[in-house]
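Okay, got some structures for you below.
Each reported figure results from applying straightforward, stated rules to the coordinates on display, with no laboratory input. Because the structure is a prediction, the values reported are computed rather than measured. Cβ atoms are built from the backbone, for glycine too; each structure is taken alone.
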Structure 1
Amino acid sequence: MPTRHQLFDAYELPDRTEPRVRMNFVSSADGAVTLGGQSGALGGDTDRMLMQVLRAMADVVVVGAGTVRAEGYGGLQVDAGHVEWRRAHGLADQPALAVVSGGLHLEPDDSVFAEAAGRPLIVTTDAAADARGDLFAAVAEVLPCGAASVDLVAALDAFARRGWNQVLCEGGPHLFGALLDAGLVDEVCLTVAPRFVSGDAGRIAQGAAESDRRFALAGVMTDEDGFVFLRYVVV
């Protein structure tokens, strides 16, 4: 089984000053993105360790509101060993957390806010911010980006102004699809679980137009449980 240090080496960032959007997903061998409605059910020990490593490398972790609800996101925190790594690299103890919610269909007492290590950012539309933004004043910062839909380019620009160059997105599939459509994805970290799920589960990217988006394979790892860890970078 890969060690934490091996994962850091395998997923090392080429340049922290260069803005980068990195996706992290798990799927079954037959392409299912969830099992029983949750992606976490597909993962294993190495996959969970990799998630911590990727979060440790990130300036901000971005997740869509649908995934927050489906996966029951609580307060996002890296553990003590990864805090040590972040301090050694001049980073804050914890990555920032940004939740993308076009309609602001969240509640201030959701665990993603109540258990947060720091004050999360909510990226939403101008209309939703006007309608519901004040409800979150005590638990999060609301960032309006776009009139009718979330402007992801504007959101990434806002991140960059805060010094958040390394963006890790943990989904969901529709947010991944929107980032693909906008040409904003630089890297995809995909864990393939040794499971065949069938059923009606979707793919890791949904809602994007069909297109031949070319990525190069930048790394392959396996573990003793049969998981395959693929790293793709945009060509």
Structure 2
Amino acid sequence: MIHVIIVEDDFRIATIHEEFIGMIKGFKVVGKALNGQEAIKLVNNNNIDLVILDVYLPDMLGTDIIESIRYQNSSIDFIMVSAATETELVGDIIRNGVFDYIIKPVKMERFIETLERYHEMKQKLEKQEEIDQSFLDEYFGYTSENREQKDTPKGIDPLTLEKVSEIINTIKIGITAEEMGMQIGVSRTTARRYLEYLISTGEVGAELEYGIVGRPERKYHLVK
């Protein structure tokens, strides 16, 4: 379980972010802070993995909070969620090693995708006995233009795409994004991105099926 605190001086926004996090498996919000001092206190009193952090807070900047928290615990990760767009300030935040930076107003899909990617990469990192270049390429979203595989859009790794295609070619019934993600070891959001890409190429089709409780599921299948 990934333990999260939300640092946001607008309690309404903090509540929305907490609701978003509640939609994702593997995350638990253990506290919310309205300012930097409250955030530091929460970190000192709890076992925290991830901080969702605004830049502008009543008592200090997000960059100062990162430095203060990392002085106490260097293993904590940060995702910035802020309206701040000043080049110098954003540059300082990037140099502080945040996992991601989301500009307000936040779209739910973007927020959830970031946390799912964080969860996925954190799990993979913990399982690695030794880090190789392919892992780092995936972590930092790097796709070499010189790879021998066919060109794919940004965010579509040829090797992962090949795994998805192989599974699609072997199943006789449709498969959901969640089921695909479990088979290839990625998040539902990541699996859906690859499946939707295959739809755009004409290799895969999709249709809605309704489960027992009436919730529609998008199932993907090979186009014959």
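At-a-glance table
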read-out: Ranking 1, 2 by mean projected area of the Cα convex hull in nm², the structure that comes out highest; value: 2
read-out: Mean count of other Cβ atoms within 10 Å over residues 69-76 - structure with the largest value, from 1, 2; value: 1
read-out: For helix-only ellipticity at 222 nm (-39500 (n - 2.57) for each DSSP H run of 4 or more, over all residues; to 500) computed as -7500, the structure of 1, 2 it came from; value: 1
read-out: At a computed 29 (relative contact order in percent (Cα under 8 Å, 6 or more apart)), which of 1, 2; value: 1
read-out: Origin of the value 21.1, where mean count of other Cβ atoms within 10 Å over residues 117-124 was derived from one of 1, 2; value: 1
read-out: Entry that produces 4.2 once distance in nm of label points 7 Å out along Cα→Cβ at positions 5 and 101 is calculated, selected from 1, 2; value: 1
